[in-house]
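Derivation of every value follows stated rules applied to the coordinates shown; laboratory data play no part. Being a predicted model, the structure only gives us computed values, none of them experimental. Cβ atoms are built from the backbone, for glycine too; each structure is taken alone.
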Structure P
Amino acid sequence: MKKTRFLWWVAPMLAAALALTSCSADSANSGSESIGPVKVSDGGLTGDPILIGSICSCTGPAAGSVGRATDVLQAWASSVNDRGGINGHPVKVVSYDDGQNPTTALAVAKKLVEQDKVVAIVGQTSLVTSSWQAYVDSKGIPVIGGQPVDAPFITDPNFFASGTTLPVLMLGEVAQAKRVGAKALGVYYCAEIPVCEQLPKMLEPMAKQAGLGFAAEKVAIAAPNYIAPCLAFKEKGVDAVLPAVSVEAISRIAASCAQQGYKPIQAPTGVSLQKAWATDPNFEGSIFAGSNALYTDDSIPAIKNFSEALDKYVPGLRDSADLSAPLLWPWAGGQLFLAAAKAANLTPSSTSADVIKGLHALRDETLDGLAPPLTFPEGKPAFPLCYFTGNTKGGTYHSDNGGKPTCIDQDTAAALMKALTPA
């Protein structure tokens, strides 16, 4: 019972935390037309396709991080088809942009189910899942992968995470700070959204459990400078900071602190890594924990596959500023669907129930090193106990542990839940 109370207490904060990892952009798409690159390869395969759908917030406030998510998912489909498809059948992805509008999101979810007849929603990057979650649950349509820090992936057994979910990810951030010798962890959190105040409440017990001091400072994203919160952390002896604000503010806060002679270890979450940070001197020596393998580490076979597919099907994306860690989410969701499809021997006539059986058949599935070990117990949300770690050195991101995840045991997981459950 206590575990359930914890999950629902933290759920509203999860959605806000994810939204704050993205840059702002204008919303223009109504969601009435499917979106994607000009051409998707069918691999020369004939016959009916296996149909899957996806929903993204590709326009609106999340555009800076997930605006190219559909391109990535369609590149995944082309890659699968060019390698023989799924059990010899082509896969087709129908994607819609919800513009981060709840009404639009529900409308396109209904369109995917009732008109397009998809068997699953895969690699979703919608930031308003609460508007369509109950609907797809009622229709028995599984949601497979996508943004792993979204609330339903820790509360809803119909959502199948393709990476580490938020509680263990945050534990990983704290452990990283402890590992590099930090004495006190500080978190900057946004002033604009009230539920952001829940993030320090989540992190403080973790920090105390690790023997770290803890401090928190509320900051306004549009502030002209961040001198006051920087000096407050400096005076409190904070030597590692976790910035829980919008991506566009994170580098400005680091620069403002550096101007005051305050250069703590930067510990941004691995799910928000931006390309430009690797070469920003204020992020040299930074550390991070991630839900999936490091998206730039081509020494990992699964990431090399991802990179090669982008180069082939979405040329120029890898070299652009658009490429950031969240664009790995739709790819990971696609790979999880592929694993389930193989386990269930899916065909175009298979049902959503068949897809779910395939997911439940997986045991410690890592998607060739892309994900932590994934197992999906029937009737309960999965709770992956591993996270990936890395660092920034010499203007480049690097994986720790040869790209392999760090895992916690069941006792540590139980202690985490106990520390986070409200009295």
Structure Q
Amino acid sequence: MDKIIERFLKYVAMETTSDPSLAEERKPTTDGQIVLAKELKKELEELGLEASINEEGFVFSKLPANTDKKLPRVGFLSHMDTSPEMYGKIEEPQIIKYEGGDIKLNQERSITVEEFPILKKLEGLTLITTRGESLLGADDKSGIASIMNAIEYLINNPDIEHGDVLIAFTPDEEIGTGCDTFPVEEFGADFAYTVDGGNLGELEYESFNAAGADVYIKGKSIHPGSAKNTMINSITVAREFDSLLGDVRRPEHTENYEGFFHLLNIKGDIENTHLEYIIREHDREKFEAMKEEFKSYGEFLNKKYGSELVRIEMKDSYYNMGEVIADKMEIVDYAKRAMENLDIKPIIQPIRGGTDGSKLSFMGLPTPNIFTGGMNFHGVYELIPIEHLKLASETIVEIIKEIAKNN
């Protein structure tokens, strides 16, 4: 079995789900991420590199330059955690030579061609899938495996000229706090790439502007037998608030550059209800307008009911990294040509989400995102073609070649 597959299977067998409820208390938020960090540090040292884990769980290493030329210092990053939306450990995923049709995961669940028509493009490839009970963890353990494999290839092929290649594996990306304290200056890269994309050929340098919003609604509980004109049911007010946002700007009805309001969670009773939202929009002006609109609905309900029933707490999460990368488009071109060198058609599109690069770019480290080959992230239908995983690793090597050739 190829080393890249061995690595990937080893990583996905480690439980590294991040925990948003602990984001303010500890970093990384879960012990499993430290277990993986220690494993990655050991593997890097076995390759002959120096590696370290800092107090917040970041893994750092460097492949030193093998030339006297003054070449840019490039970084490659992937995150160690998996989404808290679903359990994230799988010790024996399915590995199948896909010849078409639906893929049975277990007695209850299948990846169907009707629901996932992209399967038609995967015929003849070897797929790694779940068994229908957990996510696979290709987001982003496929990225980690790709970086590790590329670094080992470069070590074993010293004729490939390169400057310093910086490596970082980050915690808690899935809960949006991973790179809040990333030491950009200490890392020392001139620019970087997150290996955290999906389908073969994805190349992304634009992301959402993002905010999180908590809506707290205070009701008034009265015995239902004597509640007329007195009771205020906070759940009913919550429903009213959500209806004011409308149906059009929700994730299930948007695509491409369209933004949305997304209700993640609701919990409440007659006295108190809490709604948790995320707000996403690529255009900064529209983003600011959406936040103001969101707040206005709370103000409207407070006026309607004649008291301060609705309280909103809002915080920006990250911004569209395209604002920064637009002035450094050569780093996008390196990745584009690298893919073309491998006969991969680059798919240049905005990320309908965020990566660590969204924050890093505004912290002074321009960081576009490249594919890993994984699909259907964050759920039991996740899969990755082995052939595409290998191409992700080869793309990293080709990027390094393009940097040397053009500087």
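Which structure, out of P, Q, was Cα Rg over 2.2 N^0.38 Å, for residues 83-130 alone calculated from, if the result is 1.32?
It traces back to P.
Tell me which structure, out of P, Q, gives 128 once volume of the Cα convex hull per residue in Å³ is calculated.
Numbers: P: 128; Q: 154.
This value belongs to structure P.
Taking relative contact order in percent (Cα under 8 Å, 6 or more apart) from the coordinates of each of P, Q, which one would give 19?
Structure P accounts for this read-out.
For mean count of other Cβ atoms within 10 Å over residues 219-226, the calculated result is 12.4, so let me know which of P, Q that is.
Values: P: 15.2; Q: 12.4.
It must be structure Q, since only it matches.
Can you say which of P, Q returns 1.0 when distance in nm of label points 7 Å out along Cα→Cβ at positions 67 and 163 is computed?
Details: P: 2.0; Q: 1.0.
Considering all the candidates, the number was obtained from Q.
If we compute mean count of other Cβ atoms within 10 Å over residues 291-298 for structures P, Q, which one ends up with the highest value?
With respect to mean count of other Cβ atoms within 10 Å over residues 291-298, the highest-scoring structure among P, Q is P.
Have a look at P, Q and say which one yields 20.6 for mean count of other Cβ atoms within 10 Å over residues 107-114, as calculated. Don't jump to the answer; show the numbers that get you there.
Values: P: 20.6; Q: 13.2.
The structure behind it is P.
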